[in-house]
Structure I
Amino acid sequence: MTPAALAELIQARAAKTEGRFIAALAGPPAAGKSTLAAELAALIGKGAKVVPMDGFHYDDAVLHARGARDRKGAPDTFDASGFFHLLRRLKLEAEVAIPLFDRALEISRAGADIIGPQDKILIVEGNYLLLNESPWPTALPLYDLTIWIDVDEPDLVARLMDRWAGYGKSQAEAKAWIEGNDLPNIRRVVKGSGQADVVVG
């Protein structure tokens, strides 16, 4: 399914839904979730906004204190309950501030964007939206449509090598981080996620 066809599907479903429509876009790290989410919002146009799950990363100080900094990006390194609370607010409240993750600074910025009453279609994107591990299934009833991006593991690794090089890691550093952190998360989310309504590749 092309992005244009997917945008049309989302719009058609949203037209039959009262209140805000939430499309959950899931997939492993480097699958292209952020890129596709932005493209869908642009194709849909006025009234569509992207809500990234990455705004709920725990701060590095918290992860260091918990001995989890080297696993940043794993399911338990996110404030899942805070994310679920945001989704419920988005269903009920006209205006909601959302956090965004700044990858260059490796920090989440609270209140970095506003979802307003004009924003009726939300593209929520993140790795673990369909993960069949507690507490992630809690959010499933809040999604009006679920989408999975399917990308082969070698392609994900190649994209991650480029990503980390762009953030200043040497080839050896990038490879070590991918093998110790990204690949375990990729395999966990690929093997442990439930079936989506739509699969794109």
Structure II
Amino acid sequence: MIKISLVWLLLSIVLLGSSPAHAAEPEGLIDISRSAPEIQLDMRYATPENFLRRAVYPLAVCLLRPAVAERLVRVQRRVAVQGYTLRLWDCYRPLSVQKQMWAIVHDERYVADPAKGSRHNRGAAVDLTLSDAQGVALEMPTSFDDFSARAGRDAEAGWSETARRNYAVLDRAMRSEGFLPLPSEWWHYDATGWEIYPVLDVPLAPR
């Protein structure tokens, strides 16, 4: 009896050891840090450094649909060849947070109506910028969540030469891998095919 128990114990250890870490991903979302740990996370909604002036995420994590994550990894490889790295500001966003944002900024140029759902709520959009080889964020047209005309892509003539050059690197890399820019926010990109994904309200929580 003791021998049988020991066998089962050893078998259980082997099986547990062979299971991948973080195997259970909520609603088909995966953590980008698993695929590309070199991508920098600067998840602003997990801090007070955002237009809500408070943290609305309990942790700084970037969750995306697997196909979207794969594209973003390819973008990272493209910019890495040029000596840059991606810095992410936002990825998947629960619908409950979308409603909080809409209550403050009732303008669909900058915040999607939660009745329709955001691409972020589908895990198919990213807000991001670039950092240099030392991890320092590059100059871009505006700061994050600058809800003004200057943040729009048609305001390029008013951007500094450095900002235009840096943004061009990011924009080319993102478009090359199937991400489409939002006209009113230079930092926001939607993955083509986003409409196939349902809106989610899965809380961001440690797993």
For distance in nm of label points 7 Å out along Cα→Cβ at positions 100 and 124 computed as 2.5, the structure of I, II it came from:
II
The highest value of relative contact order in percent (Cα under 8 Å, 6 or more apart) among the shown structures I, II is in I
Structure (I, II) behind the derived value 13.9 of mean count of other Cβ atoms within 10 Å over residues 52-59:
II
Which structure, out of I, II, was mean count of other Cβ atoms within 10 Å over residues 68-75 calculated from, if the result is 15.8?
I
Taking Kirkwood radius over Cα pairs in Å as the quantity of interest, name the structure among I, II where it is greatest.
II
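Only the coordinates and a few stated rules stand behind these numbers; no lab work does. Note that the structure is predicted; figures quoted are calculated from it, not measured. Cβ atoms are built from the backbone, for glycine too; each structure is taken alone.
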